[in-house]
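A.B. asks: Next up, some structures in structure tokens.
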Structure P
Amino acid sequence: MFLESGEVSQGTIKKLTDKGFGFIQGERGDIFFHLSSCDGCQFDDLREGQLVEYTEGQGPKGPRAENVRLVEG
């Protein structure tokens, strides 16, 4: 089961790589995101364990997180 297009979800950054991508542990499992998907934050400022919100989009290899933003807490 996947999010409807444009629906905002929250998750925790699970893994970041030095190659410009990472994974978010979301409500429906892990989802890939690319540094170009960051919105209002820089990829290099993200840390594992941070809470983010995102919308789900479709990439060439399957679902991916888009419009990734830090949740202020």
Structure Q
Amino acid sequence: ARALLESLSVEPVGGHALAVEAAQHYRSLRASGITVRSSLDVLIASFCIDRGYALLHRDRDFEAFERLRGLRGWPH
């Protein structure tokens, strides 16, 4: 497991631009009647959307991002 983890790239996450984008995604989902339970999920989804990454997940919060915000999901 350690060798696999060490083979993955590490990318910095954060900053003002990501925070603003995450807030926009959150507000858009709220306007659609969806409340994301975790602010960390909002940041993760926003990061993946911005970078064009597919997200392997097992979390229903990300399904709304897939349907409404363009997240490329890869559900487990």
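Bear in mind that the values in this text are calculations on the coordinates, not laboratory data. No experiment lies behind these values; they were computed from the predicted model shown. Cβ atoms are built from the backbone, for glycine too; each structure is taken alone.
A.B. asks: Supply the structure label, taken from P, Q, corresponding to helix-only ellipticity at 222 nm (-39500 (n - 2.57) for each DSSP H run of 4 or more, over all residues; to 500) with the calculated value 0.
C.D. replies: Attributed to the structure labelled P.
A.B. asks: Suppose semi-axes √(5λ) of the Cα gyration tensor in Å works out to 23, 15, 10; of P, Q, which structure was it derived from?
C.D. replies: Structure Q accounts for this read-out.
A.B. asks: Quick check: 1.6 is what I get for distance in nm of label points 7 Å out along Cα→Cβ at positions 10 and 26, calculated from one of P, Q. Which structure matches?
C.D. replies: The structure behind it is P.
A.B. asks: For relative contact order in percent (Cα under 8 Å, 6 or more apart), which of P, Q scores largest?
C.D. replies: P
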